[in-house]
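Quick note: the coordinates plus some simple rules give every number you see, no bench work behind them. Everything quoted here is computed from the prediction, not taken from an experiment. Cβ atoms are built from the backbone, for glycine too; each structure is taken alone.
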Structure 1
Amino acid sequence: MEASHMSIYASWRTEKSILQIISRDFDDQEKERWSADERALEQYAQGGNPFKDPVDRTKASSAPFAINVTWVLGYSGRAHALAMKSLFSSKSGDWLLQYRTFTAVQFWRSTLDHHVLRFDLSFSHAMESISDCLYLGWLDKAELLVKEVHAAYSAKRFRGVTGGYSQTLYHFLLRVCFDWCQFKFDGWGIGYHGEVIDPYVPGECLGEPVLNELFAHWKDSDLSGMQGELQWLCDYYTHRTARKDGTEFGNDLLHTRFPALVLAWFRLRESLGLSNPVIDHPLMRPHYAWLPPPQPFYTDDLLDGVIARLRREELPDLGITPAQVAPRVLPEEPKQGFLARLLGRKS
């Protein structure tokens, strides 16, 4: 098919504007969250209980603690910000260490979410973690998350898979991942809060014809005949950075400019022994828009201590075998009174 013309999003954030936001907010985030979260993790790793009861903050929380750990893993925001600061202001590769740091923490956070959260799960957070793991060459970690996402999507646990929130680019990558893992799936567009009859209609998760065409050819040995579609993909990517609800990168400063999703697809092609196309597009021209050699998985004493305690006390297979994601259970609606039931109204 011939890709329809699209241009770069006129309000696509610049690297300079992203750096200005980081400089403006870094000290406040460090003071108000990251340092406190890191101290809580250190105390937890050493056998303590730093957590407060969510209802009565004057009391200590009681075990199990896994869900509390997911919250304070947000300390990785520091490494995330430092990676952007280095990535967008330098042509050195120093940012890779920070990128590995926050991606490793987000891997643990994602799989913990799949283990312990009981209501809706974030589709975008799961796919962001998968794309970053693939970019770094952590195929085993990405495969575990893909298996968990397959289970969670099958269980109707994701929000952000229908209508204006359907995140078509992340669905493209997930279809590629499922095919790479040889998974069958027919539940597209069926989520925690709703479902669609036809996911291929415009505006739904599989409703972009060019993405469907790229998926059909994702593992072709030669993509030279698809330059039009590849240019469209990059233009479309910039439009998905718009700061509005439902876009993949509207609230994601890093991936506004850093094309991890495209590079994740390229990593999967590389894993099959395929060469990757050169895309002459502003999204793919920067010094960082390339695949590095597979990187070692990041860990440190703090993460080792946290994961060891979680495995010892609550989740012995954490990060080893995929989470068994529970099916969707919708919150109960308030019971209606007699008169409301009689009149067919909610109380």
Structure 2
Amino acid sequence: MKTSPSLYQEMTDYLETMIAGGVFRPGERLMPLRELGNRFGVSPSTVRRGIEYLCEKGLLEMRHGSGTYVVEKRSVPENGERSVAVFIISDDLRDSYCAHALRGVQLEAARRKWPLRLFFSTYEEAGTPDFIERHRSAWQCNAVIMLGCYDGLLRQVPRCCPGVGMEMCNSYGGAFSVLSLDPFNAAETAADYFREHGMRHVKILSHELPVFRMRADVFRERWAEFGTSEVVEFNSTDVDCYEREPLRDDSCGYYVTSGTIFHVLAWAFHRETGGELGFERRILSVDGKSLILPGYEPVDTIALDWQDAGALVMEEAVRRIEQPGTPARRIFLNGTLKTAERTR
């Protein structure tokens, strides 16, 4: 059981993110405190201190004899003239970095007193031909934000208002500013990492979505100066990934362009061998999801603060609204190498 006096921060960060993302809705009862304690490995008293902290922030309320609930009324102050539509793509926000980015967007919008209109979608929904038409009202806002890899699913978008996309490459002909983890900086970090660990051959495990393909291509070109590589590109993030690449070779390095792909591979590896993939192979994952999402095994990763990224997305939307006619931008954010620690 963890005992650090600030231990409830991991728990409160998770709860705040789930509340911001609408996973835990106003008036909804939270899971029992004992379950929270077991989930985050903290004592009952630490859980209670964390809950009290969120009550003081006005996010939760404790009802005697009934439990802990999300407060009924949580809203961004109204601004009658300007609003921003926010699309969030995730099959489950409990397991998504987009929830952390959304929290950043909401905090920045609240600071500026700008209202947001939220549109949640799964990957399957976002890939349907009538997706844009069904959400046509979003483009009546002053700007549109898209959190997640929508550019791999939408061939075109309306150009009637400025847009900002996070973890996207396609600017849709200059309609969208796009913000993502810097693939060039990540490639330099990864090259140094694998050289330091004596690797000559690196397998690049990636996905067909544009932002991941770019990371793979940039690293492959950079690594050519130091060694050999091969790319394995998946078109899904399920157990089929492990069937295609079971990571049996422990003599090479593995550059995984998405934390979601690593999570799927680690789960299958543990099921088959009982081992922790991040410590039994020389793996470097990109995006830092293993640091923020419950259930992800630890792994060395190039991480980004997704809440800060969300705030920057909102700032870019405001810039484009307040400076009409200014061109869209491509914004790269440097990631930070984080070394994993064993949990078992």
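The figures follow:
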read-out: Source structure (of 1, 2) for helix-only ellipticity at 222 nm (-39500 (n - 2.57) for each DSSP H run of 4 or more, over all residues; to 500), computed value -14500; value: 1
read-out: Identity of the structure behind 23 (criterion: relative contact order in percent (Cα under 8 Å, 6 or more apart), calculated), options 1, 2; value: 1
read-out: Parent structure of the calculated result 0.25, given that FRET efficiency 1/(1 + (r/R0)^6) of positions 54 and 86 (r between Cβ atoms, R0 = 30 Å, to 0.05) is the read-out and 1, 2 the choices; value: 1
read-out: Per mean count of other Cβ atoms within 10 Å over residues 62-69, the highest-valued of structures 1, 2; value: 1
read-out: Structure (1, 2) behind the derived value 3, 12, 16, 17, 20, 15, 9, 5, 2, 0 of P(r) over Cα pairs in 5 Å bins from 0, in percent, for residues 30-101 alone; value: 2
read-out: Of the structures 1, 2, the one that 20.6 was derived from, the read-out being mean count of other Cβ atoms within 10 Å over residues 150-157; value: 1
